[in-house]
Structure 1
C-alpha cells in the first residue's frame with residue numbers, strides 16, 4: 001500500500017514528493033523511487049513550505065504531524081494500518097493511566113513513532129533480562145504492545161517474563177506482530193528443516209528481514225540476507241545444495257525472481273514452490289490520497 005501510494009503521488013503531484021524516512025526498509029525500492037524523483041528526508045525542516053510530504057509505512061509521532069502542519073505541508077499518510085493499530089492502543093492505555101511496555105528495537109522508525117504517542121507512559125523493552133529491573137507506579141495497571149516486525153519467538157520470550165512479573169498485565173485482544181511477518185517466520189521455521197542453505201531477500205535495515213535470517217541461522221549455517229543476487233557469491237553454495245529462498249515483507253517480487261534465476265542459471269537448479277499460508281489481506285490507499293485521486297475513491 002505504501003509503495004503504491006508513493007507511486008501514485010509522484011504521478012499526480014509530479015516531482016519532488018518528499019518522504020519522511022524510507023517509505024519501506026528496502027534499498028531496491030528506495031533507490032527506484034529516488035530515480036523517479038522522490039526525496040527522502042530525516043527531518044520535516046528539510047521540506048520546503050507548502051510541499052507534498054508522505055509519511056512512511058512505519059508511521060510517525062504526533063510531533064512530526066504537528067511540524068508538517070506548521071509548515072503548511074500537504075501531508076499524505078502511508079502508515080501501515082497494523083502500525084496505526086499499535087498507535088491507537090498506546091493512546092488508549094495511556095489515557096487510562098497505564099504504564100505501557102513496548103517490546104521493540106530502540107531507534108527503529110516504528111518504535112520512535114509509537115513512543116511519540118505517549119512518551120511519559122511507555123517503557124521500551126528490548127531483552128527479556130530487562131524485565132526483572134522494571135519499576136512501575138501501579139503493578140495492576142500495566143499493558144504491553146509490540147513492534148509489528150519482531151521475531152515472534154523473541155517477543156514471546158519477553159512477554160512470558162512480563163506475565164510472570166506482572167500477573168495483571170493487559171494486552172490487545174489481537175497480537176500486534178504483522179501477519180506478513182509472522183507468516184514468513186512460520187514458513188522459514190517449517191521449510192528450513194530439509195534444506196542446506198537459506199537466502200532471505202531483503203535489506204539489512206529491514207527488521208522483519210533480519211529476523212528471518214536469524215531464525216534460519218538457528219538451524220542452517222549457510223543463511224544469507226541480501227538485497228538481491230548481487231549480494232550472493234558462487235562460493236556460498238555447493239552444486240547439490242537445496243536452497244530455501246524467502247523474502248522480507250517489502251521485498252519486490254521481481255528482485256526475488258532475479259535471485260531465484262541467478263541460482264538456477266549458476267547451479268543448473270530447478271524450482272519447487274512451497275506454500276505454507278495464503279495471504280489475501282488488502283489495505284486501501286490513504287484517505288488523504290484517495291481524496292485527490294477521483295479514480296481511486
Structure 2
C-alpha cells in the first residue's frame with residue numbers, strides 16, 4: 001500500500017507530524033511500537049507541557065493519538081526495520097511487511113542502550129530483530145528471545161508455535177508469555193559464536209542457540225536509514241526539519257536536546273508541514289516537465 005507520508009515513531013513528534021500532514025490532505029501512516037512502549041507512557045505526572053499541568057504521560061499520548069486518528073491518520077504497530085530510498089519515494093520494512101511512501105518523517109526518539117557485545121558482528125549470522133521475518137529459518141532449533149518491547153512475548157509465542165525451541169530472556173517474566181517457554185532473568189548479555197551465533201551469554205552463563213532475536217521497541221535511525229547525516233549523535237536537520245536525504249524529515253528527541261514534549265510537538269508540526277510542502281512542490285515540478 002502506498003502513502004503520501006510515512007512517519008516512523010508514534011510519540012509526540014510523530015503524532016504531531018501526522019496531524020499536520022493530515023490537515024494538508026496527505027495520506028499518512030504512522031509506524032511504531034505500541035503506545036505503552038513509548039517512554040512517556042510511564043510518566044506519572046507531566047508538569048511542563050503548557051496548559052496541561054499535572055497530566056500523566058499516558059493521558060497525553062492517548063489524547064495525541066485520538067486527535068490524529070480523528071483526522072484520518074492510519075496506524076501500523078510494529079518495528080520499522082529499514083527504509084530504502086527508491087526512484088519515486090521510500091520502501092519501509094515493518095516486520096515481514098513492506099509499505100511505500102513518497103516522503104518520510106523520522107520521529108524515532110532516542111536510542112536506549114548500546115548494542116550488546118557480539119550483536120553487530122553476528123547480524124545476519126544468527127542475530128535477528130524480527131521473529132516473523134526469520135523465525136521459519138530456525139524451526140526445530142534452539143533460539144533465544146531477548147524481550148524489550150511490549151510485543152516481544154507475542155513474537156516469542158509465535159516462534160514457539162512454529163516449532164522453535166524458545167528461551168525468553170528479560171528482567172521479568174511477562175504475563176502473556178506461553179507457560180511452556182522457559183524464562184531466564186538476565187541483565188548482562190553477550191552474543192557469542194565463531195562465525196554464526198552459538199550461544200547467548202547471560203550474566204556469565206551461556207544458553208546454546210542458533211539465533212538470538214533482539215526485540216527492541218525500535219531500530220536506531222542510523223541503522224534504519226543509512227546515509228543520514230548526524231551531529232553530536234543526533235540526526236542533523238535544518239530549520240525545516242529536513243535531513244541530509246531529500247524527502248526525509250526528522251523531529252523530536254532524535255534531532256537533539258532539549259528532550260522535551262513541547263519541542264517534539266513543535267518540531268513535528270514543522271516536519272509534517274514541510275513534508276507536505278515538499279510533496280506538493282515535487283509533484284508540481286513533475287507535472288511541468
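Each value in this text was obtained by applying a stated rule to the coordinates, not by laboratory testing. These numbers were taken from a predicted model, which means no experiment stands behind them. Cβ atoms are built from the backbone, for glycine too; each structure is taken alone.
Comparing 1, 2, where is distance in nm of label points 7 Å out along Cα→Cβ at positions 105 and 193 highest?
2
If distance in nm of label points 7 Å out along Cα→Cβ at positions 25 and 49 comes out at 3.6 when worked out from the coordinates, which of 1, 2 was used?
1
Given structures 1, 2, which gives the highest value for relative contact order in percent (Cα under 8 Å, 6 or more apart)?
Structure 2 comes out on top.
Which one of 1, 2 has mean count of other Cβ atoms within 10 Å over residues 57-64, as calculated from the coordinates, equal to 18.0?
Working: 1: 21.2; 2: 18.0.
Answer for the origin of the read-out: 2.
Which one of 1, 2 has helix-only ellipticity at 222 nm (-39500 (n - 2.57) for each DSSP H run of 4 or more, over all residues; to 500), as calculated from the coordinates, equal to -11000?
Computed on structure 1.
With volume of the Cα convex hull per residue in Å³ computed per structure, which member of 1, 2 shows the largest figure?
1
Can you tell which of 1, 2 yields 1.0 when distance in nm of label points 7 Å out along Cα→Cβ at positions 153 and 185 is derived from it?
Matching structure: 1.
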